[in-house]
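Each structure below appears as structure tokens.
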Structure P
């Protein structure tokens, strides 16, 4: 087991890992869930997918991230984020 720290964030939930060891998940800077990618040996990438709340749920070996987000109108949508 290894700890995962996304600097300056209140809570971190890891939801997926790929073959190279990149992690994806959701962090809470204060109250708004935001997706993140933690690359091995690199800085974290944090992003929102078109809405208020973003949850990253998986990553493949090519670095494509899947997840869901809640749009401003309250509707829940899926997304694929391709590197």
Structure Q
């Protein structure tokens, strides 16, 4: 049986981030953006790293992690 791991993360994100009174359109657009982000990460990990060595693949993952961490820090400082 398939597990809906991304949907589970969406549900956690939705409860933690979206205001209780968020409108249906805002929730729909946020869900689409969330899943689009998941698709991009999956594409990077599956397709963009397929011809790389393990060490090169680790660099790609580290770079993604650093970019996401930088974005989160920018949110905290009001940059984004």
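Comparing mean count of other Cβ atoms within 10 Å over residues 16-23 across structures P, Q, the highest value is found for P. helix-only ellipticity at 222 nm (-39500 (n - 2.57) for each DSSP H run of 4 or more, over all residues; to 500) was computed and gave -26000; which structure, P, Q, did it come from? Value -26000 for helix-only ellipticity at 222 nm (-39500 (n - 2.57) for each DSSP H run of 4 or more, over all residues; to 500) corresponds to Q out of P, Q.
Ranked by Cα Rg over 2.2 N^0.38 Å, structures P, Q are led by Q, which has the greatest value.
Every read-out reported here was derived from the displayed coordinates using simple, explicitly stated rules and does not represent laboratory data. Since we're looking at a predicted model, the values are computed, not measured. Cβ atoms are built from the backbone, for glycine too; each structure is taken alone.
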